[in-house]
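These are the structures in question, set out in turn.
Taken together, the values in this text are just the output of simple stated rules run on the coordinates, not laboratory data. Treat the numbers as computed from the prediction; the structure is a model and nothing was measured. Cβ atoms are built from the backbone, for glycine too; each structure is taken alone.
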Structure I
Amino acid sequence: MSNRLYLSPPHMGGREQFFVQQAFDTNWVSPAGPNIQGFEADLEQYLAEGVSVAALSSGTAAIHLALIILGVKAGDEVICSTFTFSGSCNPIVYQGATPVFIDSEADTWNMSPEFLRIGIKDRIAKTGNKPKAIILVHLYGMPSKMEELLSIAREFEIPVIEDAAEALGSTYKGQKCGTFGDFGILSFNGNKIITTSGGGALVSKSHQWIEKARFLATQARDPAPHYQHSEIGYNYRLSNISAGIGRGQMEVLDDRVSQRRQVFMWYKMHLPSTLLTLSEEPSDAYSNRWLSTALLQKGLNPEELRQKLEKSNIETRPLWKPMHLQPVFNKHPYYGGGVSKELFNTGICLPSGSAMGQEDVKKVVDLLSS
């Protein structure tokens, strides 16, 4: 059988081993060291002037710390996009809070401003309290309608956690995703636009909040010669070795975005519109095209296509199953009109790795078209 064509495999740039070797040579084999500071500085420089970054063990850990810093506790409600990976909403439950799910809008597949407003007003009417935070997601690297969403959040004075786990390198009206909210979230899992093998980051314009996140992420150890703790902490810091991989990856991030966008353009050029409709990019958005995603024309079955490509050793997968339809979350509040459910039923993620060539794309297209 031919080599497998994966959905989104890691793609090294060449200098990752240099930074990792430095960690070994200097014995910084720990969740501390110069690669961590260097990686955080690289991200800060890339994202925007004035932002601070804490490098962490995962994007999920970043969301968890953001909720803690915002004071989310048991009995609170937190609004979250329903069309996302479970890592976006699991930390709400870690805190004993209740997720309130908001449907997608059809343009970007991200959180619907219309249903966000409806959901906030209804939760206030039902509980007497407004939600403690909003977690919105830039799905598959496509920027959300930030202007509208932020306007509603500010109207009700609800802080925003911007889940840009899939959107490093994407921009909305020229501004980098991950820098709009009170907090931004990044992920460097093995399948992301760049990777540290596993890892994430918390982003904020508040240096004080990021310092708090670093403190909590290292078991909340008080400044004392012995181990003393006045707060509950977490083992959430990124390792110096993983950060070294990240430093090498940051050197090729813009190339990776360009390569992913090129893969999408090849699909767009060659896929018949009678078969699949690729997701469109709004005029005010620039997507990193982390994954090339498409909707099947009426009558076609995504699972049949997935199995067909799997037989040729090509990995695809359905779009995210909405959180409000998941067994673990299906009793929680949901506001929407069924857009995300329809996307799940008719959508597919295509192989999108930045190392793919035009022949790889042609192989996928030919199999889909046959």
Structure II
Amino acid sequence: MTPKQYFELGGCYLLAIGAGYVAHQANVPLPWMIGPLVVTALFNLFIRPIDVPIRTRPIGQMIVAAQVGLYFTAEAAMAIYSHALAIVGVAFFTIALSFMISYMLRVMTGTDRVSALLSSIPGGPVEMGNLAMRYGGDPGPVIFAQTLRISVIVLLIPAALYYFLDTPINARIIVNAPLDLIGLLIISVGAVLTCAVFYKLRINSPFFLGALTFSCLATSTSMLPVSPYPQEVVGFAQVLLGTWLGSTFRRQLFRNAGRMILGICFTSLLLILLCAGLAFALAYVTDMNWRALVLGAAPGSVTEMALTAQFLHEDVALITAFHLVRIFMILPNIPWVLALIHRKSKP
């Protein structure tokens, strides 16, 4: 990066932090993510694009994942085990709904099958964009679709649950403990090393899953004296995630793909509503908390959903389990599905 680019990036983060502070003062849910996301997206769309390095997202993911792993106590693991059937069922039906939505998107916009599927099935923008490039899809609309859906979920679901349920302010801080520098060093070094191993092994979403694995094992077994990050550090991670998400909204994409954008907006909103309907239906026939089910079934990224669950004082371990099971059902299988689609699409 040139000195000018570093200067612009620094100004972008100052603007994002300012937006986060304003959102925090206004009691907006997830203020340090939503504020930067909105202001960065608006700046990119109406003023000028800012290139936020993609490597900033893994830093935010590692911090959030390590913090989330602290919820995976032995008791939480037993609770997850007792709801295993619901977790797998929700993942299966969400994937089935995604295939239906992808067909609808293809009919509405005329896009290719690979791009339509990767735009519709829940996953990270980076991972799905890379798969699009590998299997002959168009990464631009795919990254936009994934980012749009995550952004809409982050903007709407926490706000709806927060204001509807009148969540008290003091419920925001869930994992809270006295500052322990040794514990912070252990969780940070362990998370980074585990992420590096996952990255070398080419495991999908290595920076989230690696840090989460280390933190979960340390917490559930009580083998290492790990300590939670201060809320300022978690807020910093949210600023990184929100700023990166906002930076992916580009004016050029809106200019060149009008019908595609409209189709993505419609199908993304439809998928969110269908998944929420699935959650309410499951809550009706079981004794599970409907709020946890809505967050668990939401077709968003596990990073943002874990933060949302933490903010709303819901069962973070259970909600994260919903998303992790879906990830492990999708990511190992999506390459061979795409290869089959790509092969059938060739003339």
Structure III
Amino acid sequence: MKILQLNFEKGWRGGERQTLYCMRAFRKAGHDVEVMCREGAPLAERARQEGFVAHTCRNVPGQLAFLAGASRYDIVHAQTANTITWAVLTKWLHRRPVVFSRRTSFVVKPGDEWKTGFKWRHADLFVAISEMAAGEPRRLGIEPVIIRSAVEPHEINAENVANLVREFGLAGKKVMATSAALIRDKDPVTLVRAVGELARTRRDFVFLHFGAGGDREAQARDEARRLGIEDVYRFAGFRKGVEDFYSVLDVFVMSSEEEALGSSVLDAFLQRVPVVSTDAGGLKESLADGRGVLCAVGDFQAMAQGMARCLDDAAFRQEVTERAYEYVRNEHDVQKMGNRYLAQFERLLARR
């Protein structure tokens, strides 16, 4: 098969990493894979570094012009909400089957249901990365195929880790962290309050917040100052190779209000780091069956208790991390994910 991936995001987050994982898995299985992405975006650079053809555009007209001539592909695979729009609108020109992977769990606004439903129904295959991500299409009468996102073993860059340890004075400290933008959906203020609650009884740790920018950054920083925890709650900003840092973590924490899956949790599972998380969306699925500590959204006291238990109860930590590791290796392997997609692609082409 000749497969075109579509992802026009500006930055590098979970969806872009999953796009590259798909490309690797499809190529390893013997298929020809290319990507259309934004000019200057990290995805274009990384795809080219790995030997993929990356077609870049600067704007929507550029996307439309490229997709109009996409008849040379067997499958057009949209990885983001905006690219499914353009893939569907140009379908009458390229006439290729369109696949959409939904990676969010946002509720469709009542006024947007007709146009969202239109583009979703015109996808030849609708994939959701979790049961939570499948909720809205089901409400609109569409039954997605569930193919969960993947994670792969990471080769640790020891120099990157050593620089972090020196920068934040981590030697001799217990280290906890999150990796999330400072936006409403990730609820960083509740996370700051949870760390503040823990800091009332102990100061033997440092909490690192990897991620930058967003509509809750100022409020989160103000809350850390108000609680007097700026010495233990450190805003580390955006960092390259953040997967390296799991190697020094004692606990990984997620405070999201909304999350389709939470791929950073899978990285923690793979590196045997215990996870404390809210039960938002797909996080509840990932941490089910004792694979971590689940707390209600917004419950900073329960999060603080969960962090304390993971830090202090070695037997509990061993139990949850082993369960999580076995789960992620079985359910979120990159090649297995790719093969699940390819089986669906083959069925799709066989019906044409």
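To which of I, II, III does the computed value 15 (relative contact order in percent (Cα under 8 Å, 6 or more apart)) belong? Can you show the working numbers first?
Numbers: I: 25; II: 30; III: 15.
Structure III accounts for this read-out.
Hey, helix-only ellipticity at 222 nm (-39500 (n - 2.57) for each DSSP H run of 4 or more, over all residues; to 500) derived from one of I, II, III reads -13500; which structure? Can you show the working numbers first?
On the way: I: -11000; II: -25000; III: -13500.
Checking each candidate, the match is III.
For which of the structures I, II, III does the calculation of semi-axes √(5λ) of the Cα gyration tensor in Å return 37, 20, 20?
Values: I: 33, 28, 17; II: 29, 25, 21; III: 37, 20, 20.
Only structure III yields this read-out.
For structures I, II, III, which has the highest computed value of mean count of other Cβ atoms within 10 Å over residues 115-122?
Numbers: I: 19.4; II: 28.1; III: 15.6.
Largest value of mean count of other Cβ atoms within 10 Å over residues 115-122: II.
The value 2.5 for distance in nm of label points 7 Å out along Cα→Cβ at positions 211 and 323 was derived from one model only; which of I, II, III is it? Kindly include the intermediate steps, with their values, before the conclusion.
Numbers: I: 3.1; II: 1.2; III: 2.5.
Value 2.5 for distance in nm of label points 7 Å out along Cα→Cβ at positions 211 and 323 corresponds to III out of I, II, III.
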